[in-house]
1. For Rg and Dmax of the Cα atoms in Å, for residues 347-394 alone, the calculated result is 17.7, 44, so let me know which of I, II that is.
2. Computing helix-only ellipticity at 222 nm (-39500 (n - 2.57) for each DSSP H run of 4 or more, over all residues; to 500) gives -4500 for which of I, II?
3. Tell me which of I, II gives 27.1 when you compute mean count of other Cβ atoms within 10 Å over residues 83-90.
4. With FRET efficiency 1/(1 + (r/R0)^6) of positions 35 and 107 (r between Cβ atoms, R0 = 30 Å, to 0.05) as the yardstick, tell me which of I, II scores highest.
5. Which of I, II yields 1.02 for Rg/Rh (Cα atoms, Kirkwood Rh), as computed?
6. Quick check for you: by mean count of other Cβ atoms within 10 Å over residues 43-50, which of I, II is greatest?
7. With FRET efficiency 1/(1 + (r/R0)^6) of positions 51 and 91 (r between Cβ atoms, R0 = 30 Å, to 0.05) coming out at 0.75, pick the structure among I, II it was computed from.
8. Matching task: 17 is the computed value of relative contact order in percent (Cα under 8 Å, 6 or more apart). Pick the structure from I, II.
Structure I
Amino acid sequence: MIKPKSGSSFLVPSIGDFLFISVFLLMTVHSGKNLLGDGDTGYHVRAGEYILKTLTIPRYDMFSYLSPPLPWTAHEWLSEVLMAVIHRFSGLTGVVTFYAFLIALTFYLLFKVVDATLDNIIVSIPLVILTTAASCLHWLARPHIISMLFMVIWHRLLDRFQYEDRRQGLYLLPVIMLLWVNLHGGFMGGFMLLGVYLLGNGLDLVLKKGGEGRPSLEKLRALGVATGVCLVVTLMNPYGFHILLFPFQLTSSKDLMDTVSEFLSPNFHESYVRWFEVYLLGLVATLGFSKVKLNFIEAALMVLFLYMALFSARYIPLFVIVVTPIWGKHLDQMLKGSDLKLATFLKTRSRNIAAIDARSYGHLWPAVAVGAVLVAIYTGKIEFTFSPEVKPVAAIEFLKKERISGNMFNNDEFGDCVIYSAAPMYKVFIDGRLDMYGGARVKEYKKVTNFQQGWEGVLDKYRISWVFFDANAPFSRYLQANPGWKLIYADKVANIFVRNVPQYQYLIRKYPAVRPVPKDDKDDKV
């Protein structure tokens, strides 16, 4: 890493600045609607508003009609408060912008981490760009983005302690954990990293003889104290020690893990993982040609987080964030040990580029980019809402107009949108908080939507009198052909059915000619 020379200027943007600006503007100006691809953003906002209004952290559900109210661990309560505050001033546009900023900051910091540990900026740049591309499959305006940011910082602090003996960073871990445990359940990732570094130093202590193991012993003690303090700090949340059990309860439920699409293993036949494939192939090639062996900590981190990424696609961003600094070290060592003309050329060019980049200091242009986006939001030039092409926006307006009584059965994704746009007028059967509903109710939901034996009994059990569902789902097509149900609303996204009973004859007479709306082929590409 080259220090700034005389002639440095805050007017010249650095490469890190360019990376931040590119990601931030891509999200806010061009692709911000993708951050609202998941309806969970809606219930997070409303949960945060509930907390602000009542000044209490919810312990029981208030959005569904199930009785008695279900116990709810709102483990992201602090994130939801932040989202509610931002939403109060700038709506969903502000929420999208906030998470776009965090995403850009995450990969800006990752670039700084990689660049600080490598002597070749030409390696750092494409490596971080590839990491950014591989992680974008799970960019959503949801609290898990905060865990991505904290993983970069947490890993860097542990690396500096392990390899540079900078112990001051350990004092920051409890402070980060205090925030992390109240912001998102991904705080367990911090303990996974601590566990790997503890195990690595413990193994090193066992394998070394005599006084050679003293440094490892000292590190082990320091990490043990830090881990203990972090564990104590996690208890400083509204749910006490139960928060430590929550991630295990979630991942141990097969019904939940097999139902939520983001918890499924990545499908390598789909385009959304193509950059992850490129990343894996490049990593394997580097490790195959590298003459430098991975140490235990590096190998354990790779294996642990690769297993997580292959088990569930939502962990791919964490995998690439943790592994990129390790991969970068080995690429850098390969170039240093090579006498090939290409390696010499790259090393020379890297020094020149690094010297130019070192002339930049300050963060003027990222600040200008953020300011420009905020002005555009204030003047109405940038605005983001749930897309009516993929979310039941129009159907919910219909519901608000008609005020249909009785219990509904709904698509879980639609439930999030109902909570955001029509609560408390309507309460849902299910929504994105599948961990709260539990495996038994998720089974009942799947029994209905998959037409498993006894599915009609589920509707009777919950006294379902109308249905709000995906227009192209088999369940909707079945109800269209069933004389016991009548279609009263249809568009390309959603259908609304009521039971063919006297209670709803006024709606059936009011909308007698409603027909299913065919879905265009282009809609499949949205």
Structure II
Amino acid sequence: MLPNILSAALAIAFSASGAVAAATTDAGLDRTVDRRLAGDRTGACLAVAVIDGDAVARSYRCADPGDASRIGPDAAFEIGSVAKTMTAALLADLIAQGKASLDDPLADYLPEGTAVPSYEGQPILLRHVVTHTSGLPALPSRMGTTDPADPYANLTEDALLASLGDVSLARAPGAQYEYSNFASMLLSYAVVRRAGSDFETLIDTTLFTPLGMDGAYIARRPDGVRAAAGHLPGGTETPAWTIAGNLAGVGGVRATLDDVVRYVQASLGQTDAPVLAALQATQQRVSEQPSMGMNWIMAPLDGRTVFVHEGGTGGFSSYVGFDPQRRRGVVVLSDTSVTSLGGLGDLGNHLLDDRLPLGKPRRVAQPPAELLDGLVGHWRLDTGMQVELAREGEALTIHPENQPVFELGYDDAGDFFPLAFDALLTPRRRADGSYVFVWHQGGGAIPATRIDAGAPAGANADAGAGTVDLADYAGNYPLLPGFALKVDAAGGRLRAQATGQGAFPLDAAGKDTFEAPAYGIEIRFQRGADGEVVSLDLHQGGRVLSGTRE
């Protein structure tokens, strides 16, 4: 899956807010990237750029300096879902030509007779597609995947369209945000049909060539450009993804660091190419919750707005963010998939604003024996899959039903990880001393429930909040300048809402601890000497933000 950088409501907390960072020289940028990457157990290599006005700083660094030859100025990376913002620009260009409108039904752009779902007569409009509020599921039903390492390889245009007939919308289009690669593939296909061109030719003539993105391509690799090899965390090479040409707007673009730099410079207005108007049109607000332009997440920044999008494929990750008013942009490209670790947002956001936490390298560590023993047993993921965790010496293994046994490593952030593919097992200790875990894979966070016949007493118990009044936690908790978490109670449950985002429920997980498992969020409230709640720590994706109650 090509993950959205803010699929969890609170991930916006890790977008930029505040003063502008000062790392604008190559040497300074090298030092910052090394602080985040050197020795990291993923083995990733990063190509990073910071655009500050007319100046550009660049850095090419690897967790292991011996891998430096893997990347360089001539290396083209899969940029994943960042390509969706480029597809939005193609649509905006059609709108400028009078050939399209955000209020057009998606069905008008598809072959006659295509069964496109609606909800009580309300159709899916293009504005719903570019804001992930179409109501379509994450993936089409007729993927035909035979190799998980290349999930889109068997998906044809006909199968994509036929998958629409398998969908019944659960709500009106526009009612709720739900990230959908399915919808984005349909947009790629729809733009091509309306423009009367294949996707690679269209994006090359509209964006790549006018902006000087000479190394960017879909399938026709330019001379002098090499395709970087993708990697799983740990350094194992993994195949590139195959996406049918006219569906490539979902995430099939490859580009060098300087290609994406030129794209961001143009998005900042530093071009006189005809496509400038379309790029600026994608930055106009289209939806409110979350705040989005056309495939751009819009995040608050000291009264201004920054635009952010991340991407990821089986062996690559990417981040693009820019602040038009400050003329600052950041590009981070990785030749390793780090989706399960929360993507590249900690580094990218820190480079937009150095008051945001940078994060640190994850290094291999030895798990405590108590933790290993506490996790051993049979579990059911919320998807329905059953897995067995077993101890093998001082390590843990996971055995999904009808699959091989996989060895898990452990890092100093307290997470287990498969050695053979990109995923993460995050353990949590409940108030009764038992352990549970959340499984992170493909951009999703999946809670697990113990199903052992002889599970220890309390292992499945709801730790709850005891007799504590939920109103004790209500309040406003500033996490960053101009960004806060509002907590209140409704319908007998605690809920939270971040600035500019929709509210989401929290479940009690222990004394003064609540979680939103689907988003990988845990909130730990802190009490003062008088017993009153005074602050909270928000944990997500290995990162922590703290806020004092107002």
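1. On the way: I: 19.9, 59; II: 17.7, 44.
The correct label is II.
2. On the way: I: -19500; II: -4500.
Matching structure: II.
3. Values: I: 18.0; II: 27.1.
Going label by label, the one that fits is II.
4. Working: I: 1.00; II: 0.05.
Looking at the calculated values, the largest one is I.
5. On the way: I: 1.02; II: 0.95.
Structure I accounts for this read-out.
6. On the way: I: 23.0; II: 25.6.
That would be structure II.
7. On the way: I: 0.95; II: 0.75.
Going label by label, the one that fits is II.
8. Numbers: I: 20; II: 17.
Attributed to the structure labelled II.
Computed from the coordinates by the stated procedures, all read-outs in this text should not be read as laboratory data. Only a predicted model underlies this, so the values are computations on that prediction, with no experimental measurement involved. Cβ atoms are built from the backbone, for glycine too; each structure is taken alone.
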